[in-house]
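Before anything else, here is the set of structures, which you'll find just below.
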Structure P
Amino acid sequence: MKRSRETKVSVIIPTYQEGRYIDALLSKLKEMNYPLEIIVVDSGSADRTAEKARRYTDKVYVINQRGISKAKNYGANRSSGEILIFLDADVTPPLELAEKTVRTFEDKRVVGATCSIMPANARTSEKAFFIFYNRLLRFCALFKPHSRGEFLAVRRQPFFEIGGFDETLPCLEDHDLAFRISKLGKFVFISDLQILESMRRMRKSGLHNVLKSWVANYLSYVLFGKTVSRTWSPVR
């Protein structure tokens, strides 16, 4: 594994109707002191998401199919990085994102990683929940790795070896991939890296309803290998 800035990193961002958020994320990535390959895969947005993304990168692809796994795999297949970082469009990463991720993968045993996800402009209840949830993810990384889509980093060769994301899953595709790739090496929790995410889904649907959906889908996945949800509706 090459060190530091010699290691090529691809950042892959699936989008659909993300015109409100995409400028903030891409401008943040461009501020980073690291030569990132930025790939945006848009599923036919009508709010100029792709047009806005092209201000920051020439690797913007528009596909006619919906499905977050399809978009992520499409972007991965057009990437060239040794490390692939998948980000949701409504997150705010720190400027040290690439350096801390690359440093983690200097351990050649590491095939995948996640990190702390916290709410932007957090309310007290949201902050308390996410502190607990991040501790749970960190603990789970020791036994049965779990990751959310806000941030997931993988080593290129193992990612393609397991066939990428399961395109039959409308959600939990990130957890599924983390679990499968962990069979080829170590999946770790980057303790000094934190991503901020928008609370748009939880504030529109309610924290309680979102948690019920998470639990129902997770239990169905564990017991039957499929999720309760047949689609994962965007919240904009």
Structure Q
Amino acid sequence: MEDISIEEALISFGLSTKEVKIYLACLALGTATANTIAQKSYLNRSTTYDILKSFLEKGLASKITKEKTTYFEVASPEKLIASLEEKKEKLKTILPQLKLIQELTIQKPTVEVYQGKEGFKTILEDILATKKQTDVISTSKIFDIMNYYFPFYIKRRAELKIYARVIQEHSPQTLELKKSDEKQARETRSIKGFNINSMIFIYADKVAIIKLVENEVISVLIHDQTIADDKRTIFAVLWKSAQ
């Protein structure tokens, strides 16, 4: 464990630099007046008294009066630790409420951009890792551009039992793809005249958009529940009109 000074430890507990000086002075003096504590800590009496008053309110100090003179004594180191543990326990009781507030906070979408085929592979690996049903708006051109890796991805997706719904253009390639739907955990539908140069993957709370041009494959991953839900709504409309 990293060595730490007494002052650093007390500051990490939550005391200010001046409070640390007062606490250590009081600890060394035992029971003492505010004047004596001020002298020992090299702080003025006003600051010393304010800090001692704060300690009293926090339960970190006590005072007694003898012959009209007030004496102060700070809590033992054990009391400091007990106080810290008490704070932790209080925080634990409201942890569920704090987490609820966090969950209700509107989260900003995160956007990641990946360049090239390797970047696209990163998206596909994320889909496999997420293991959620995937809705895909696609083009059969993907098999020309990613002629090895994409069939390999489909094989792994099927092995992981990640179901996919796919919409593509009406073409001989799409008709051929349909033949292996059952084997590859997929349902494929087509739309006539649906010629696009990109793909959209909708999975979990993410949407991945891939621009498919042989020398310019660019992938954009959007992480946002609302956007994912909206894309699913659009997909559902297309799905009904597809065959």
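Each reported figure results from applying straightforward, stated rules to the coordinates on display, with no laboratory input. Note that this is a predicted model, so its numbers are computed, not measured. Cβ atoms are built from the backbone, for glycine too; each structure is taken alone.
Given a value of 16 for relative contact order in percent (Cα under 8 Å, 6 or more apart), calculated from one of P, Q, which structure does it belong to? Among P, Q, the structure yielding 16 for relative contact order in percent (Cα under 8 Å, 6 or more apart) is Q. Taking mean count of other Cβ atoms within 10 Å over residues 39-46 as the measure, the highest value among P, Q is held by P. Please state which of the structures P, Q yields -16000 when helix-only ellipticity at 222 nm (-39500 (n - 2.57) for each DSSP H run of 4 or more, over all residues; to 500) is computed from it. This value belongs to structure Q. Name the one structure among P, Q that Rg and Dmax of the Cα atoms in Å, for residues 47-126 alone of 15.4, 42 was derived from. Traced to structure P.
Each of the structures P, Q was assessed by mean count of other Cβ atoms within 10 Å over residues 63-70; the largest value belongs to P.
Between structures P, Q, the greatest calculated value of Cα Rg over 2.2 N^0.38 Å is seen in Q.
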